Structures are given as C-alpha cells and as structure tokens.
Structure 1
C-alpha cells in the first residue's frame, strides 16, 4: 500500500508571504530564478532558498535548461492540500450540526 503524503509540509511552506508570491508568479507558467527575482525585493539566494522549501513540500519543481533553472508550479500538490481543507471543513460542519441539534433539542 502506498504511503500517503501528509499535507503538513505544504501548509508550512504556504505560511510565508514570499513563498506565496513566488507560487502566484509561477501560476502563469514556468519562470527562471532571474525572472522570479526581478521585482521581488529578494536576492537570488533568497528566492532560491524559498524555492527549495517549496520544492521540498512538492509545490514546485525545477529543471535545468542550458545554464538556467526553470521552475514549475505543481498544481496537483495544491489540489491535494485543498482536498485536505475541504475534508476538515466538512468535519467542522458535521460537528457544528451536532452541537446545534443538541442545543436546540
């Protein structure tokens, strides 16, 4: 049986505004570190550090193209995280429904 990946690293990676901005920029397509650095207010090293965290969480992947690295958004991993949040939301709705029935009963 395949081991299921926990969404915790995704949510930890998404807890930083710089990483959120990098993901937003990558949502329109692959970009190089140079393009991601431009206008970000971060150094190349800073961008690279954040990309490595995002990569470790499975949210992005990098590939070499000549001398440049291109970074891609891994939408599948974001979808997994969204499904986890949907499940938590459903569980809360059920718990609140039980509480409401108890209070009104």
Structure 2
C-alpha cells in the first residue's frame, strides 16, 4: 500500500538543497501568496488533477500546509495516486518560515 513519511523542516531543507524535489502547498491561495517555500506550487481541488497527470511520480514530493496536519492526509492521497516518495512537512509552513525565513518567497 502506498504511503508517505513525515519530514522535519531540517530534513526537508537538506533534501531541497541536495536534490531535485517537488514542493506543493495546500493552504488557501491568499495565504500561499502571502508567503511560501521557494519554488513551491500551490495545489488545490482545481489544480490537483493536472498536477497528478503532469508531474513525474518518481521525483520526491514534499507536501506543506499550515502546521503539518492537513499535509498528512494530502500526502497519503498523493501516494495513492502513484507518487513514489511523498513527505508531509512536520510543523508546516509556520515552522518552515520560523526556521528558514530566507527560504520563503511572497507573491506580488
């Protein structure tokens, strides 16, 4: 059965710095636009089908939400869709922004 793993912000940062990863943020769009992990893609009910179809399933995938709770169920769902290496970011964007403020970007 496909599954996901929980990933600390420190381990996520190391993974992002070390290899090619996809990062998705499932928070609402206005919150995402207010700040998100650099290179993260906003993912919602309207964009998920295209994301699943258009994204390579063998590239590690980090799922981010507010605090690391909703990303667990989203991570499980994406693993069920065939993504091979899926992670839920522990602490979510709140923890990431506190730990790595220079690794965040805001939309204009």
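Values in this text are rule-based calculations from the coordinates and carry no lab data. None of these values were measured; they are calculated from a predicted model. Cβ atoms are built from the backbone, for glycine too; each structure is taken alone.
Key figures
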{"item": "Distance in nm of label points 7 Å out along Cα→Cβ at positions 58 and 74 - highest-scoring structure of 1, 2", "result": "2"}
{"item": "Which entry (1, 2) yields the derived value 35, 28, 24 for Cα extents along the principal axes in Å", "result": "2"}
{"item": "Highest-scoring label, criterion being Cα Rg over 2.2 N^0.38 Å, for residues 42-89 alone, among 1, 2", "result": "1"}
{"item": "Which of 1, 2 yields 0.95 [FRET efficiency 1/(1 + (r/R0)^6) of positions 10 and 50 (r between Cβ atoms, R0 = 25 Å, to 0.05), calculated]", "result": "1"}
{"item": "Structure with the greatest value (metric relative contact order in percent (Cα under 8 Å, 6 or more apart), set 1, 2)", "result": "2"}
{"item": "Entry that produces -10500 once helix-only ellipticity at 222 nm (-39500 (n - 2.57) for each DSSP H run of 4 or more, over all residues; to 500) is calculated, selected from 1, 2", "result": "2"}
